[in-house]
Structure I
Amino acid sequence: MSRPHDERARVEALRRYGVLDQPPQPDLQALTRVAATLCGAAGAVINLLDKDRQWQAATTGTPPVELPRQLTMCERVLHHGQVTYVRDTLTDDRFVDNPHVTGELAAWRMYASAPLLTPDGHAIGTLCVFDHQPRDLTTPQLDGLRDLAGQVVALFELRYYADQARQAAAHDPLTGLPNRVVLESMMRHALDQTTRTSNEPAALVIDLNGFKKVNDTYGHAAGDAVLREAGSRIRQAVRSSDTPARLAGDEFAVVIDNAPGEALADVTRRVRTALAEPVRYDGLELHVDAAVGGAAADRDDDVASWLARADRAMYADKSAGARTSRDA
């Protein structure tokens, strides 16, 4: 069966919601139960059609399965954008040889399906009901099925925007790094872990030398470019288990999950090296380097005292760098 001309955009619209391959959600399960009850059907399924597969987000009356798209019933009706109702699948050429009808996967005789339409019109899946006997459905029942399909998409939209709001609240909008609130939460967690595990967490504080000069000389757009690049380089320089964050202005920090032995010095070197290269912006080479200070967590620390010790180490590094520059 041919794919619609907007197939790429349709798949992107589905994946944007982040609902594929997730554990069953109670509210989606509830909607399938309501759909089955409304239609007096044996069961109901929320089907999501990915690029090459159908994944079931919730089911009632049948176990969830993942199938190739070519084996599904919903693939044949998804793109019409209308509710599809078949009283008896054995009399419909579209479905008579489908494995859900023949008994290979199931033996559905009644089938009704409402498309899951995103606000911009992409059909990302269906809410369907089925029965093992031919069954008459009324227009109000089919209208109700369509309304329930709209509620499925409304839930997807609500979760998406709630997640976006959480991300915005937790991340610096310029660099995309976690913000100070997240950093301090991770530091509290790390301190708690020191009493439960053998982890030896540490924190870095990083200050960009020369940043004010870039802002004053080339403007805030250039300064923003430096901050974005610095955030990206710090993220790449640390380990996946570590948490880089933007504190404020041109100050960054990193919570190092476990830094035994020379690990703290090693991460410090990697961060300093990553920030030593000039930032290229609008044909310019903007030179900023970094003062970096680190402190291992102490069992008597709280977040403020731990961060303050890392901050003092950073200022000591900055002062040493300034003395070196004067001596040179």
Structure II
Amino acid sequence: MVFNTLFVVFSLILVFLSKKLNLFIHLHVSDHKRFVSTSKVPLLGGLIFLIFLSLKLNINNYFFFVPFFFLGLLSDINILSDPKKRLLIQIIIIFVLIIFLKIKISKTNLFFLDYLLQNNYFNIFFTLFCLIVLINGSNFIDGLNGLLIGYVLIIFVIIYFTLPSLNYDKNLIKNFLFILSLIYLLNLSNILYIGDSGAYLLSIFSGYLLINFANQNLFISPFFIVLLLWYPCFENLFSILRRKKSLYSSFKPDNKHLHHLIYLYFLKKCKIKNLAANIFSSILINFYNLSFFYFSTQFIIKTKIVIMLILFNIIIYLLIYYYLHRKFYRR
């Protein structure tokens, strides 16, 4: 408790110094990240989490996650602005992470895929692909205050509070929930942003924890983990497809993600002020996912039902997206 209290004070001092010295300010990042705010807000979410990770979270070889922070930081300060180069570096770092930490996806409950996963090389490739999709999808949804960090928080709230009997490190998740809650409140209040540095670090760390969680509880459906991660992963895949259809580069950021459209709806149609529309949109999306995840915990061992729930989410996403896109971008 004392450590946590001191860490909250330390984080607030760090934010104050960042503003005072004009360090790690978000004004250098892309228009995608400035969609709802142009105020002077520090990009400190990733740094605060990294410090907490090294001091408090009981993770052996935690330093393997540090390169993700620095890769995102180079993107935040516009030194490594080429998304193709960032993707290549992501692949290399994740490959090293998988090899040295021996990360593997044990099963999917799909016979043909499970057969292929028995091959070590295919397992490495498949695990790498899943983590790449998660990292970049998480970065895509980081466009509203509290959206990404709140989404990650919801996943581990569901695991910790609704699935306490399963096998996982309870103390680790408890500490993780503390730092997630702190960053979420600061992010939602527009006191700090997490930036690419925070998005990369949080998503790869969450992916690592969830793969371990699935491997330690092999009786649950692997698709339950897919369900928990459906939003950022589908956002990534859907964004690539819609950009290709419109002949827009898949590597360039845009402001036509679902959360942007929902934000525009509240801003323009409901006449809600900028920051309020930002926060309300984020909370609404996360409340939907929280409710759905809680409902889905009743079916964690029933793969067919979980797959149907994933498809239901995708259909809801597409219907809302189509409606809002026509409303704001009708030719």
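Bear in mind these aren't lab numbers, they're just calculated from the coordinates by the rules spelled out. Keep in mind that this is a model prediction, so the values were computed, not measured. Cβ atoms are built from the backbone, for glycine too; each structure is taken alone.
Tell me which structure, out of I, II, gives 2.8 once distance in nm of label points 7 Å out along Cα→Cβ at positions 22 and 94 is calculated. Structure of origin is I. To which of I, II does the computed value -23000 (helix-only ellipticity at 222 nm (-39500 (n - 2.57) for each DSSP H run of 4 or more, over all residues; to 500)) belong? Label of the source structure: II.
Name the one structure among I, II that distance in nm of label points 7 Å out along Cα→Cβ at positions 190 and 206 of 1.3 was derived from. Structure of origin is I. In terms of Rg/Rh (Cα atoms, Kirkwood Rh), for residues 150-261 alone, which of structures I, II is highest? Top value of Rg/Rh (Cα atoms, Kirkwood Rh), for residues 150-261 alone, among I, II, belongs to structure I. Taking relative contact order in percent (Cα under 8 Å, 6 or more apart) from the coordinates of each of I, II, which one would give 24? Attributed to the structure labelled II. For the structures shown (I, II), Rg/Rh (Cα atoms, Kirkwood Rh) is largest in I.
Ranked by distance in nm of label points 7 Å out along Cα→Cβ at positions 86 and 102, structures I, II are topped by II, which has the highest value.
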